[in-house]
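Next up: some structures, all given as structure tokens.
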Structure 1
Amino acid sequence: MALEAIENGDFEQARLTFESLHESGDPRGSNGLGVMYVRGQGVERDPERAVLLFRKAAHMGLRTAQKNLGQMYLDGDGVPQDDAMALRMFRLAAARGDPDAQFNLGLMHFNGREVEQDHVKAMEWFLAATTSGNAEVHAYIGHLYRGGYGVARNYVLAYAWYGMAAALGFADGPELRDLIASYLTPSQLEEGQRFARDLWLEMNGQYAEG
């Protein structure tokens with residue numbers, strides 16, 4: 001009901017619903033209310049209050065709240081910036097299958113932020129995060145294949161993953177895809193297009209015939 005109210009722009013109703021859940025001890029209410037305080041939806045923006053709400057829900061095991069709390073630490077929003085705490089929260093949420101936390105872990109390994117740079121682990125987390133339909137994570141997988149970071153360099157696969165990023169709305173996706181296409185032979189281009197199509201069908205729960 002609260003999410004539907006937000007979609008309809010009825011932030012007051014959403015706030016009341018989340019507050020009721022929060023007061024009853026439901027971590028979803030605490031997390032939802034925290035998001036409203038971060039965004040300033042129906043309430044004055046208050047990141048410090050959001051951190052307290054996320055922390056309560058995170059301690060109750062809600063993966064979305066763990067991810068949100070990690071983001072607050074990563075950004076230094078409402079709490080002192082702390083990569084170590086961000087990493088800890090993302091790991092908790094990622095272990096519970098949160099794709100945004102998995103993507104953030106991939107980025108931290110990709111960039112060597114708070115952990116040693118490890119492109120193999122970055123790829124593992126990026127692949128796990130593709131279930132969210134996040135366009136950017138597909139582009140990062142393309143970067144890894146394009147540069148041969150943690151995997152054998154493969155322009156065909158780089159083209160396919162950039163193509164997926166473009167299809168999902170990543171702003172630089174078309175340019176990156178077309179750049180890689182200029183390196184491919186016609187048969188390689190066909191192979192990349194076929195792989196991209198298979199990825200798209202798999203992501204949408206469909207199966208290619210034949």
Structure 2
Amino acid sequence: MELQLHNSKEMITASDAVFGSAYKESLVHQLVTAYLAGARSGTKAQKNRSAVSGGGAKPWNQKGGGRARAGTIRSPLWRNGGVTFAAQPRDHSQKLNKKMYRAGIRSIFSELLRQDRLKIVDDITVDAPQTKQIVAKLKDLGVSKTLIVTETGDEKLYLSARNLHHVEVTDVVGVSPVNLISYESVVITVGAIRAIEEWLS
């Protein structure tokens with residue numbers, strides 16, 4: 001398929017498999033859910049009766065004292081005891097096949113193109129790490145809240161955009177389903193297009 005560069009009459013050839021896929025909403029939802037779940041730390045932890053220090057000795061005799069039986073002072077029923085159903089560190093990640101992940105990313109790219117939210121440019125660079133330079137370039141492109149995808153990491157471009165809360169700069173390796181759908185538009189270079197085709201084809 002032929003794709004037109006943004007604000008230009010120049011055309012480039014792109015893969016139908018990557019940019020002409022049908023939109024699969026359920027797959028994209030599963031993709032985003034799994035990605036966000038994998039980002040959870042899962043480090044919440046509380047101490048159960050075995051993790052609380054102390055309580056090794058039986059507080060009083062089993063029989064003859066007139067009191068209820070007690071084996072440890074760290075019982076959840078006691079003050080300073082352990083938590084009954086203590087939360088433990090856990091892994092929130094969900095199983096997602098590589099084939100499904102790639103199909104979901106292809107679906108997102110294809111839908112961005114159909115909605116005219118994918119802006120293809122030959123290249124996007126700045127002379128120095130200055131916010132005003134990237135603001136001027138985005139104004140020329142007619143975009144504001146946007147994700148900029150380059151083939152490889154550009155430190156000057158990243159430093160120029162990091163003060164803009166509505167702009168994110170990433171390379172092809174950093175592309176995720178969440179950042180693709182979180183912005184109004186995606187500005188992508190031709191080099192990044194080629195790298196994504198190689199990744200997803």
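One of 1, 2 was used to calculate helix-only ellipticity at 222 nm (-39500 (n - 2.57) for each DSSP H run of 4 or more, over all residues; to 500), giving -10000; which? Derived from the structure labelled 2.
Of the structures labelled 1, 2, which one yields 24 when relative contact order in percent (Cα under 8 Å, 6 or more apart) is computed from its coordinates? Considering all the candidates, the number was obtained from 2.
Taking distance in nm of label points 7 Å out along Cα→Cβ at positions 84 and 132 as the criterion, the top structure among 1, 2 is 2, with the largest value.
Cα extents along the principal axes in Å computed as 96, 39, 23: which structure among 1, 2? It traces back to 2. Here mean count of other Cβ atoms within 10 Å over residues 68-75 was derived from just one of the structures 1, 2, and that gives 14.1; the source is 2.
If distance in nm of label points 7 Å out along Cα→Cβ at positions 12 and 140 is computed to be 4.1, which of 1, 2 is the source? Matching structure: 1. Looking at structures 1, 2, which one was FRET efficiency 1/(1 + (r/R0)^6) of positions 76 and 92 (r between Cβ atoms, R0 = 30 Å, to 0.05) calculated from, given that it came out as 0.95? Clearly, the read-out refers to 1.
Which structure, out of 1, 2, was mean count of other Cβ atoms within 10 Å over residues 156-163 calculated from, if the result is 17.8? Computed on structure 2.
Coordinate-derived values only; no laboratory data. The shown structure was predicted, so the numbers you read here are calculated from the model rather than taken from an experiment. Cβ atoms are built from the backbone, for glycine too; each structure is taken alone.
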